[in-house]
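In the part that follows, the structures are each spelled out as structure tokens.
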Structure P
Amino acid sequence: MPPWVPGDDVWTVDLFVTLNLCLFTGLYLWSVRSITRRGMTWSPLRTGSFLVGMLLLAIAYLGPFETLAHTFFWAHMGQHLIVMMLAAPFIVLSCPVALTILTTQGRTRATIIRALRSSVGLLLVNPILTWTLFVTVLIGSHITPVMEWVLGDHDAMAFVERPLYLIAALLFYYPLIGNDMCARRPRPIHRVLALGLMMIPETVLGAVIFLSPVTLYPSYVMATTAVGADPVVDQQVAGALMWAITMVIDSIWMMVAAVEWWRSEERSTALMERRERRELAQ
């Protein structure tokens, strides 16, 4: 897509993105209906969380955000933040793995469970690995020629950058928040710690972009200059988004993990008390 210029329509619809969002939304809602018709219950909050995640992906990749991202770096950065730090966690909170297991039966269900418990499955939920992958994708795509590559190649953006951002974020948040079926979930303190440590690379990257004495991405220099905008200001706004907004978002997910920790402690305490009462009654 060519750069947007003032006077052009900012609304656009990417057919590939639209079809995928509709497909996954339809599959999720069909799965919910399938298990409820078999007498099982499914929290409306989980369904709502999934729909919020899909809506956030639509906001990032459809309409004005997508159009402006071809001209302004701040819009491109906004897409990254929406997908990696908002949409992905909401999708994780919707417990798609648990829903898939409940929907399937027989050999298919057994195969999924074996995959989750396999060495590869356990490796993919290792918080050290997922944290490293998240940071590598986030920083590597901004301080290497990858950014210029995807800006000049629509297929690279559609089939490499976007899926990579979403997958890295889903793997990072999957063992840390929510109550989805995870074969080896880290201890609560480690979940909060992993979420807190993510602030460091995000803040450093944002500061580097914001404070850089030179413009970093020639494609955005040409695009912003063509519409009469200042490429330095555009880059500073993008850096400020990464620098400041991510700390707010990370703090929210840390609080979510902390609340889950507190609730798990409450459940453990209640269980111990029931055991003690039974022992005293004998």
Structure Q
Amino acid sequence: MSRTLVIGANGTVGSELVRVLRAAGHNVLKATSRPVTDPATEVLLNLVTQAGLDTALRDVGKVFMLSPPGYTNQHELLNPVVDTAKAQGVQKIVLMTAMGANADENAPMRKAEVHLENSGLAYNIIRPNWFMQNFNTFWIQGILEHGKIFLPVGAAKGSFIDARDISAVAARLLSTDEFNQRDFDLTGSVAMDHDAVAAILTKVTGQTITYQDIPEGDMRGALLQAGLPPAYAEFLLMILGFFKAGYAERTTEAVQTLLGRPPITLEQYAADYRNAWAKA
């Protein structure tokens, strides 16, 4: 069986994807920008410098890729992967961007999608909505310290998706050619606002968790204080603005179509991750 290269293998989606693929018997190679500890299962790849690109794609049949967080020039990081993959004889690429990436043909994420679409390679593009896992990672500090979800999105709703469903979809698409040359927007089955999310977290954890709408300027300050590059902070504020404008509310049947089951609910996610919000 040819090898499958997972770019972003240490992230929320990629780490679960590696686990799912290996459980199904796939020969998986993890791309990492960190020092390689196991050459049999890992390969050095730095998308920013392109270091290791030729070696990483050697003897690889399929590739899962996404752009690393913190960068706004996604096409400049990902297009060389597509070109090198084609030259090396890779059979298929599954690219993960984000829901709404195809709304602007000049957006860097969309440029990466178009480059793959025009490459002649077999491909799929998946565009997930906002991750449920953000509540136990990026937004967790406010929950643990103040019992609040702080975001500048008003009462807008989102059809949040569990990252485990994204990984399962990616594994399915890497395991079949049935859906080649298609793109899928991935969402949960229900759209809800952050008051509803807070109510579910409150019920599951037994702690009082509420949502507080905050000004965009406060969010900008928090992102910069957390050490994010200014350009990436502005990118996050832009997509949070899209959320506030209602663009994250749409639901699709993609998870049901590809996996043959409904998406994981936010209630199930909260139950599974309950310990993340437990106060020491």
Structure R
Amino acid sequence: MIDTIDCYNKEQFKYINSLITGNSQPWYSPDMSVMLFPDSILPLQDPQQAVMTFAERYNNQQIKCSLTYDNYISDFQDTVSALGLDADTFWLLLTFCYDYATSVCLNGVVMTSSPKQMIEEFLSNVENLLNDDKTQFKSEPTLTLKVKGKTCTITNERAIWAMLAFIHNGMKNLPKDTNLSIVDGRNEGIFQERTESDSVMIWYFAKLLMNFFEINPQFKSAQRGKQGISYSKYLLISQLIYNTRLSRNENFLLSDETLKGYLKQYKNKEMDTKSDIYW
């Protein structure tokens, strides 16, 4: 059993770091205050901080996962080894994915939209008010600005079209480092709590592990192994879902069809909920 882990041990954390960085180079904001990995599935600014957080939680036994290390080795080592994975390093990866996914879905937070996002959403909603050829409103439009009970209203359709055109063109010409992308939480707060469904949590856990395999294609094997052991990555993840008790549906244990159904159901979902543990 891995009793303690060292967050500075690169070998122990090479799979986790691969997932966090997306095997890509970091992008820095112009003032160097923000570092992001554009190819990463995880919205984390500081990989080392995430690794340190995970190591602390693991060493203090704060991660309440039903799958124990001993059961993992007993049930999954043959499959994991056949895929070319190091069993101990993959154990840390799946434990991290479990902890990250549950923290996002059970106690997650969402950021308040930036001004740029609010304008983009406004323009998107305007399209629902137009006729099929997008040349006219479905009915006579009214545009109202309200400030402390006082209102200012425009009912002229040409004027409203012109204002929308100005907004649309202005958004197209915004510089990438515009301060309209910065969230100002003085009025509404920067974060709001959100809880996702159990099915989303299952899908997200699977998506994290699938992403690891996608960016590390060297770990592959789809043939049937000795003694009837399957080396399918889908079935491995499906059985991990059952053994971690993210689901008690035994169909996850028997085949990967249920998992594929979840992946298909949420294939277009964008996970904007953030972890309240891994910033």
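Read-outs: derived from the displayed coordinates by stated rules, not from any lab. If you're wondering where the values come from, they're calculated on a predicted model, not measured in any experiment.
Hey, Kirkwood radius over Cα pairs in Å derived from one of P, Q, R reads 19.6; which structure? Label of the source structure: Q. Computing helix-only ellipticity at 222 nm (-39500 (n - 2.57) for each DSSP H run of 4 or more, over all residues; to 500) across structures P, Q, R gives -22500 for structure P.
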